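K.L.:
Right after this note come the structures.
Every number in this text was worked out from the coordinates using simple rules, so none of it is lab data. None of the values given here were measured: they were computed from a predicted structure. Cβ atoms are built from the backbone, for glycine too; each structure is taken alone.
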Structure I
Amino acid sequence: MRKIFFSWVAMALLSFNVSAADADKEATIRAALSSLNSQVPIVAVADAAFPGLYEVTLASGEKLYVNDSGSHFIVGEVFRVETDGQLVNLTEEGKKASRVDQLAALKRDDMIVYPAKGETKAHLTVFTDTDCFYCRKLHGEIEDITARGIEVRYLAFPRAGAGSKTQKVMDAIWCADEADQVSLMNKAKAGQTIPMISCADSPVMDEYQLGQQMGVTGTPALVLEDGTMVPGYMPAAQLAGMLGVK
């Protein structure tokens, strides 16, 4: 699907003709890409972090780097070389800010929240699957994590997608009374059977789609407060260090 999508982008850009040298750059780029497919809207066009190109953010969360006429583009990640030789992923830095905004727009009621014990020093958002081994391993340390002052906010990401057994289990958790959700999550993570219920306003598949937009490809996917995404399991002590919690 990705290959087909970018083939469409290429055809759209190559066929777009810009005759006015002083045309508005953003309008030119938007027109070139919008001729591709109205189902893939452009979210933003901005100057790239280096001269000569513009950064285009798509609704899917993907980024393109386009020249000022929209006739050429680059797909991939852009890095800056620091004076000490270290590499900074500029594409990822841009995604971090978007993730913070996307998570801030969510309702707390649509998360399964494990509050910090005592003072809340940091929070961690986790896209999780109730069946995956490393999700369960991370959940096995939930007491240690919250005891360090870290609030854990679970979002649903049933890896097998819509209609899967995991999606139905996660629907049952998210559709339950708020007072029962943590207990049901604990049981599901332990491999126990829980009562299967569903509801029309379950946020499970919306959160799954959000995860895909944010770049989640597997579970658990940990999103730190600054929008950094950490794929996979991480021990509680290491997580606390990344969050600056002592």
Structure II
Amino acid sequence: MRVSLFITCLADQLYPEVGESVVRLLHRYGCEVDFPELQTCCGQPAYNSGYQDEAREVARNWIRAFEHSDYVVSPSGSCTGMVHHYYPSLFENEPEWKAKAERLIEKTYEFSQFMVNVLGIKDLAAEFPEKVTYHPSCHAMRLLGVREEPGTLLAHVKGLELIDLPYKEDCCGFGGTFAVKMADMSEAMVCEKAANVCSTNASVLVGTDMGCLMNIGGRLNKENKPVRVMHLAQLLEEGVKRGESAGRK
């Protein structure tokens, strides 16, 4: 199976190890992964700021980068959600580009969606004997409907104790440009989210979007809270290595 990695801006510039974990896990299950170097931003920051013409131009470049891919997989529900939900409206008056966007939407997935729903993988023979809590990001959950897939993967990790995060469906306050435009409100929201994370006594916070994890992790770090922040792909890859060391097949 041929898969193209859509790395996203945050992962590319700040968290490349997340992309590496995704690629190694896909390789583990027989996927041939390529990285279209034409890819840049999906256009979400411009779109959210009201610059639709600029967002449209960026989206055209994204489509050019991936239009010949068999599958597109991303470690971000937010950026994947941008493609799925806003590209058709961006190209409403450009039938050729709208058709290209819709063809790409059919084969573009967030990482956990692809693992569970396309590859049919639920148990990676991973081992991670720690207390973990999960933050469901707004875009992955509300735009893409990613609700069960991360939990399905985590439920099959040996030794992992998944602790429910209080008010887990509340936004962390990042919201891309929202955190810049409404800084005070954003800070209040992330303080509340960080407090809820700490109330679980989990040693690890896991999620599927690095924007949210960067925001919550930054707050936890500022408060000197000993909570490790990981993308789901990182946790699963580390768990696979632990499982192999423990002799799991």
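K.L.:
If FRET efficiency 1/(1 + (r/R0)^6) of positions 118 and 206 (r between Cβ atoms, R0 = 35 Å, to 0.05) comes out at 0.95 when worked out from the coordinates, which of I, II was used?
P.N.:
Here the read-out was taken from II.
K.L.:
So helix-only ellipticity at 222 nm (-39500 (n - 2.57) for each DSSP H run of 4 or more, over all residues; to 500), computed for just one structure, reads -14000; which one of I, II is that?
P.N.:
Structure of origin is II.
K.L.:
Of structures I, II, which gives 3.0 when distance in nm of label points 7 Å out along Cα→Cβ at positions 30 and 238 is computed from the coordinates?
P.N.:
On the way: I: 4.4; II: 3.0.
The read-out was computed on structure II.
K.L.:
Shifting gears a bit: Which structure, out of I, II, was Cα Rg over 2.2 N^0.38 Å, for residues 126-189 alone derived from, given a value of 1.35? If you can, show how the numbers build up before the last one.
P.N.:
Numbers: I: 1.10; II: 1.35.
Source structure for this number: II.
K.L.:
One of I, II was used to compute distance in nm of label points 7 Å out along Cα→Cβ at positions 86 and 230, and the answer was 1.7. Which one was it?
P.N.:
Working through the options, I get structure I.
K.L.:
Which of the displayed structures (I, II) returns the greatest value of volume of the Cα convex hull per residue in Å³ on calculation?
P.N.:
I
K.L.:
A further question on this structure: Could you tell me which structure in I, II was used to calculate relative contact order in percent (Cα under 8 Å, 6 or more apart) as 20?
P.N.:
Source structure for this number: II.
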